[in-house]
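Bear in mind that the values in this text are calculations on the coordinates, not laboratory data. These figures come from a predicted structure and were not determined experimentally. Cβ atoms are built from the backbone, for glycine too; each structure is taken alone.
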Structure P
Amino acid sequence: MNSYQKFIGAAFQMLVTILLGVWLGRYLDGYFELDKPWLTIVFSLGSIIFSMLGLIRSLPK
């Protein structure tokens, strides 16, 4: 497997993880009928941190 394929896969995995976090946050904000998007913010930042940690762990040492 070429090195660029690994990076494309990692970028796609990060994108999917972040989008799922945003979607879940928006869904929960609507479900709990919150005035401000607190859960969207929390899940968005959490998914970004989670995807960055996954990327760092997947890099060669």
Structure Q
Amino acid sequence: MKAKSRKSISRRFKVTGSGKITRRVAFGRHLRRNKSRTQTRKYKKSVLVTGKIARRVKRLMAIA
């Protein structure tokens, strides 16, 4: 039987073409007035997930 992916995980994480996993940076949604411009600029970029967390995410997304 085919493995099902966790939908909550598949919405929060994206897989690149080479198979790496990316995620959004936390704390960038609201209360931006108090934060510096460099901070808000960094929130726009996505970040690579590494290590054991990446392995766990892949398993939950039914990739590996």
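Observations, loosely collected:
- Structure from which -10000 was derived, helix-only ellipticity at 222 nm (-39500 (n - 2.57) for each DSSP H run of 4 or more, over all residues; to 500), options P, Q: Q
- Which of P, Q yields 15.2 [mean count of other Cβ atoms within 10 Å over residues 24-31, calculated]: P
- Which of P, Q yields 11.5 [mean count of other Cβ atoms within 10 Å over residues 16-23, calculated]: Q
- Comparing mean projected area of the Cα convex hull in nm² across structures P, Q, the highest value is found for Q.
- Relative contact order in percent (Cα under 8 Å, 6 or more apart) - structure with the largest value, from P, Q: Q
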